[in-house]
Each structure stands twice: as C-alpha cells, then as structure tokens.
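Every read-out reported here was derived from the displayed coordinates using simple, explicitly stated rules and does not represent laboratory data. For clarity, every value in this text was computed on a predicted model and none was experimentally measured. Cβ atoms are built from the backbone, for glycine too; each structure is taken alone.
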Structure P
Amino acid sequence: MRVLPKLEAKALLRAEVKRLPAELKGCLPCALARKVVAPELLVRENDVAICTLEKYAARMGHLVVVPKQHVEKMCDSPWSLYRDMQFLVWEAAVTLEKLFSPERVYTAQLGSPRPRSTAFSHVCVNVVPIYETDERSRASHVFSWTRSVSVYDPIEALSLAEKIRASWI
C-alpha cells in the first residue's frame, strides 16, 4: 500500500470519476455497484448490495458495502434493503475479524448530503479493520482523509480481494 497525502488522493479520485460513463452522473458508488469500475475488487454481493475492497483505504482490508440502487437517504429505501445490506456489513466485519485479527472493526454509514471531492451522495457503509490502539484508532482519524489515504498497488489489491473472498464466512 502506498500512503498518499490528501491532495494527491483527491486528484486520483477526481480523475477516476471523470472517466465514468455519463449516465452514472459522477456517482462512483453506482459505478462500483454496477461493476463498471473495479469489478475485480468485488468480494461479495447479495440481492441488494455489493461489498468491495475500498481503493482509497483508511486501513489495509477496508471494505465498502454499496446498495445496488442509488440511495441517498436510508429513510427513502425499504427496510428490506437496509436489513439485507446490514447483513452483508456484518458478514464483512466478521470475515475481517477472523482473517486479520484487528483490535476492532469499525462500521460507519457514510455518504455526503451532496457530492464532495472525497464523498458521494450515495449511501455506503465502510467496514474498516483497526490495528492500532493509539490516537490513530479514533473514529475521527479513521474516517477522514485529513492525514492521508492508502492506495493499493493493483496486484496487491487483487491478491487481497481474493484472500478476503476465499475467507468469507
């Protein structure tokens, strides 16, 4: 994994979003859910959501669960979507705990009220293994790009996604 400063990571993300097909309207989570980008990083899916290795990772093994339909607010979706999405989140967290033995696995439903340079209006649930026990383990540090962002080498990402897929509970 390469650790990048925020500005460099934002530039990579902006470039990736610019390459999306026009019909996705710049929504990277929709592109992930439709397997338009990074299908090789998909680790699991169910009827309503996908779970993929996060390319712009907070920690090694960071996964993101994305609803297949564009959802901006959970209150606009049926209970069944939330329930099935959260089941995938639970499976992801348990898999990461068993595979990597982190100190903890954080889960956080994220998504910006409006598109931002590091966030999208599409609801996503991040599943992040935490290996540290010091200040770096604070949620305010984990779910922020203020310090840095980790980006995988493509071969490393493929290998890690396969390892997580093979270990899925």
Structure Q
Amino acid sequence: MSIKELNEKLNIISRVVIHPKYRSTGLGQKIVKETLQLCGTPYVEMIAVMAKYNPFAEKAGMRKIAETKPPGEIIKIIEELRKLGFNTLLLAYEKYVLEKLGVLNMRGMEYIKEVFSAYRHPRLAKALGIHSPYIEKQIYVERLKEADAKGLAKLIKTCGILAQTKVYLFYQHLGAQ
C-alpha cells in the first residue's frame, strides 16, 4: 500500500485529554466514539498509556491489539535508580528528577552515568543529542561523561517515558476491508 493510499484509509488518534474535573464521567469514551464515526476513513489506530488503566477506547468500540512492555535495558536502569531512592513513578517529571539529583553527591552522579553507559538505547542517545541510527559506544560514553544534572535529568525523564506500558488499539468500520 502506498503512503497516499494509507493516508486515505487510516487515521490516528494521538491524544485524548480530559480535564481532571470531568474524568470518570464517560466523556473520553464519548469523544472517541464520535470521532470514530466522523473521521472519514475505514481504519483508526491509537497508542495510549492510559488505555492500560482505563479502557475508554475499548468501550468506544476500538479493539485492543497489543501492549508493549518496556525494553529490558530501561527496566535495568530504572531498577538502579530505585536503589538510589528515586520514586520510579515520578521519573517522567523533570522537576522531581532535578530535585533528586540535587541532593546526590558526586559519586552518586557518577554512578548514574555508569549505569547509563552500560545500557544503551537509541532514545537515550537521542536525549544526549546523538542523532544517528547506529550508536557508537565511545561517542555515547563521552556524551554521558559531559552530561550535567540537567542532561542526566533529561535521560532519566526519557527512561520514565520509555518505561510506560503502551496499548495499541485499532478500529475498523463495518464493511471496511
């Protein structure tokens, strides 16, 4: 299928954000359901972290296809951060991470760099400013050594995001083939 044909047949729901005041009212489900009917394509897909905890998209008619688990190297990094006293549920919040890094001594900061150097991942390299499909270990380690607290916070935040289980959902209009 060509890109043009794919664009004609598939839409993507990228975010559904409901103000906290209106959550648990069925509003997310209603918005997704109405969107599915009005989108004008036979297929709709959505990748959502919250769908693991709240099946609003499934209630709207989408089918859960798969859940992605975090990469092994990310799990290992997060386990090491937990040992250092980080609340792993808050790793995606840069302000929290910067506060935790602020109370670590120099040895703690070096240890975090050692942990990251042992477990490379393309998204971590990108967070360090390496935009190459192949990550050379030497360049990765050099960038880690140069990283200050803000750079480490960005890496840790990226880990927090990568650690989230994502749910892939799909919708097919009746009669679509």
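Identify the structure, out of P, Q, from whose coordinates distance in nm of label points 7 Å out along Cα→Cβ at positions 93 and 109 was calculated to give 2.3. This value belongs to structure Q.
For relative contact order in percent (Cα under 8 Å, 6 or more apart), which of P, Q scores largest? Please report the intermediate quantities before stating the final value.
On the way: P: 31; Q: 36.
Evaluating relative contact order in percent (Cα under 8 Å, 6 or more apart) on every structure, the highest lands on Q.
Each of P, Q could give distance in nm of label points 7 Å out along Cα→Cβ at positions 13 and 157, but the derived value 2.8 comes from Q. With mean count of other Cβ atoms within 10 Å over residues 29-36 computed over the structures P, Q, the top value is the one for P, the highest of the group.
Any idea which of P, Q comes out highest on distance in nm of label points 7 Å out along Cα→Cβ at positions 5 and 85?
Values: P: 3.5; Q: 5.9.
Biggest value here belongs to Q.
For which of P, Q does semi-axes √(5λ) of the Cα gyration tensor in Å, calculated from the coordinates, equal 38, 20, 12? Derived from Q, not from the others. If distance in nm of label points 7 Å out along Cα→Cβ at positions 101 and 133 is calculated from each of P, Q, which structure is the one that comes out at 3.1? Matching structure: Q. With helix-only ellipticity at 222 nm (-39500 (n - 2.57) for each DSSP H run of 4 or more, over all residues; to 500) coming out at -11000, pick the structure among P, Q it was computed from. Answer by label: P.
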